[in-house]
Structure I
Amino acid sequence: MNNDNVILKVGLTTLGCKVNQCDSAALAENLQAANFSLVPFNAFADAYIINTCTVTAFADFQARQLIRRALRANPRARIIVT
């Protein structure tokens, strides 16, 4: 974080299997412990994390849709795709 008074907002979403869901839950806990504010993925955020497993063409399509959705919510946000 840049400043102790600033709490960055992060939107987190998951596509994929239970392992991905477990990874996202652990990531969410770590983000909250580091004083980030988790917001709904469709809300305005400083960063968006898309945890995905793109095994199929449809999964790739879904991931691209989520990236575009995040950019619409905040064009200046950092987008992180795992």
Structure II
Amino acid sequence: MDKEKLIKLAEDLYQSAFDANAYYAIMMQYREMSKKYNNEMNLSPAFYQVVYGALQKACFMEIAKLYDKTKDVVSVGFSY
């Protein structure tokens, strides 16, 4: 594997990990703020449940992509 390919692989893995961490951080902030803004969130609980569910799915999808073993994908699970 040449240097450019290795750098591209590292950048892609970093971006996927960064995205997963960003979704996770938003979920943690959501949980923390739900205590403070409980009354406001109870005005439209379905909306906030959909938002939280979407964040969970996005986070898990990013993590799944990191460990994907499918050929021709950039992941930790890819073996050369």
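FYI, it's all coordinate maths here, none of it is from the lab. Fair warning: this is a prediction, and the values are worked out from it, not measured in the lab. Cβ atoms are built from the backbone, for glycine too; each structure is taken alone.
The table below gives the values:
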read-out: Comparison of I, II by FRET efficiency 1/(1 + (r/R0)^6) of positions 10 and 50 (r between Cβ atoms, R0 = 35 Å, to 0.05) - largest value held by; value: I
read-out: Entry that produces 36 once relative contact order in percent (Cα under 8 Å, 6 or more apart) is calculated, selected from I, II; value: II
read-out: P(r) over Cα pairs in 5 Å bins from 0, in percent derived as 3, 15, 19, 18, 12, 10, 8, 7, 5, 3, 1, 0 - corresponding label from I, II; value: II
read-out: With helix-only ellipticity at 222 nm (-39500 (n - 2.57) for each DSSP H run of 4 or more, over all residues; to 500) derived as -26000, matching label from I, II; value: II
read-out: Among I, II, structure where distance in nm of label points 7 Å out along Cα→Cβ at positions 18 and 42 as derived comes to 4.0; value: II
